[in-house]
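*Asks:* Have a look at these structures, which come just after this line.
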Structure P
């Protein structure tokens, strides 16, 4: 009996470690499929923000909103008062929606814009559920491809469509771009991306690690792997479907790219960002000594200037013609 007691006592720390790992993996898995910090904004607030954007301020010309349903998705399009050479599709990040990312259209004063929430999660949440799981790009990228096809059908050639994504929006954009380029129908006008998580497993591991390596950081890889597997099971997808390096393997992107790379980013590994950026034939990388999603704050006006310089290059005046491109219907 005494030997059994000592055996149990000796195993107690190990059991504690396994218990902590199981609890942490479950918590992270739930965060991956349903970000705890995301709450859909009341429609009144969304509509007020859209009215302000339509009015235009601080040099932005504003525009007019229209909406339509596209394959079960609610697409909002923003038309500038003057003829636009193209459209920027704004892709929101982890725990965000169309409202949260809509102000980004002010970075593109000369372009029309389009925006939607992946899988209509905001509308589902306002109705009280059930809310579709976040699939970390596996399903969301298919939504983006569907919207690009719709914009093409409405008269916007593929080379007049620009993608903008930050954080998970960058991962979604890159996964969608891989699918679009594999169609063999030519490049998009460009993609602007920042802080793309490498995969659901990588992101889960880094959530465990936290802003700095905690005492349990040695457990981060196995906990992240278990959390990603559990999240995939809950969301109905395979974790490898979210792996950017795997999903873009063998591609040499012909779409031009502008990448803002936060060199201190712990959620989107800089080495993975560099590897992805190297897969573009025509790409510019701006490295910034900062953390996840803080490149705009760190660069100030230089951030907007870099975006607008890319837009000027990708939508040259000489290609627009006197009457501009065929407008969207």
Structure Q
């Protein structure tokens, strides 16, 4: 009976992990035209705007001369124009005006950001930055859709540019197509099943984050270090844990190790679910919250690997 209960809990947890769909709820204010239109647009983003795509633009778009440009069926209140740029990574772009002063531009910038947050039910995470880049962008707010268990990767961008050769500022809204990666939060009150493992891993985290790969990080019992794998410019220091009776036993141990990792890594980290490759049955990857937008960030992977139909093991990898 205890075994069946453990399997049931494990299955419920797995279902919760894989149940995150990107669907923004309809706005509560029925007369809010901007909110209704924006929700329609962003809910079609995971489908690469298939339902809101209209006729193709005639001629060449000066901003995106090598891209396929389409009209968009969704009109946003306050926007002067809108279009879909559909290449390998598609996005919707809306122009909210040109302004003579930075003060006027920023006032509309803030108002637009707030309207988007309201449309998304205030379930948002803001990331602000003053870019000062060569592109002419002077300010940007990135917006992510949040859930109780975590948040999706930033896919809404409110951008303010200084127009080249002019004393004017241009305000744009961009929404990326495709389903954004979902990041699960690590809660404050995660239970600990193995104080020995979590204590040992905590002692090695600073070494992992600060330095280049130098071989095994140290004793992480019950995992045993097997060495280093190098593939291109990626190095993985990996540990394994063997000794599972069957696949159910392996999945149970995977959940226990996942719980220990969450307890150890705390709120500085989030985790996501990579698509399992080759003989990996399940995989979870952890990284620092501040690193999720880096092209290359150090990650910690926990995988359940099927070596044969009667042989399974866990792999704990430190990816540089």
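All of the numbers you see were taken from the coordinates with simple rules; none came from a lab. Just so it is clear, the model here is predicted, and its values are computed rather than measured. Cβ atoms are built from the backbone, for glycine too; each structure is taken alone.
*Asks:* When you work out mean count of other Cβ atoms within 10 Å over residues 89-96 for each of the structures P, Q, which one comes out largest?
*Replies:* Top value of mean count of other Cβ atoms within 10 Å over residues 89-96 goes to structure P.
*Asks:* Matching task: -13000 is the computed value of helix-only ellipticity at 222 nm (-39500 (n - 2.57) for each DSSP H run of 4 or more, over all residues; to 500). Pick the structure from P, Q.
*Replies:* P
*Asks:* Computing Cα Rg over 2.2 N^0.38 Å, for residues 129-184 alone for each of P, Q, which one ends up highest?
*Replies:* Largest one: structure Q.
*Asks:* Computing distance in nm of label points 7 Å out along Cα→Cβ at positions 97 and 121 for each of P, Q, which one ends up highest?
*Replies:* Once distance in nm of label points 7 Å out along Cα→Cβ at positions 97 and 121 is tallied for P, Q, the winner is Q.
*Asks:* Additional query: Ranked on Cα Rg over 2.2 N^0.38 Å, for residues 49-240 alone, which label among P, Q comes first with the largest value? Mind showing how you got there, number by number?
*Replies:* Numbers: P: 1.10; Q: 1.42.
Going through P, Q one by one, Cα Rg over 2.2 N^0.38 Å, for residues 49-240 alone peaks for structure Q.
*Asks:* Further question: With P(r) over Cα pairs in 10 Å bins from 0, in percent derived from the coordinates and found to be 6, 25, 33, 22, 8, 3, 2, 1, 0, 0, which of P, Q does the value describe?
*Replies:* Of the options listed, only P reproduces it.
*Asks:* Quick check for you: by relative contact order in percent (Cα under 8 Å, 6 or more apart), which of P, Q is greatest?
*Replies:* Once relative contact order in percent (Cα under 8 Å, 6 or more apart) is worked out for each structure, P has the highest.
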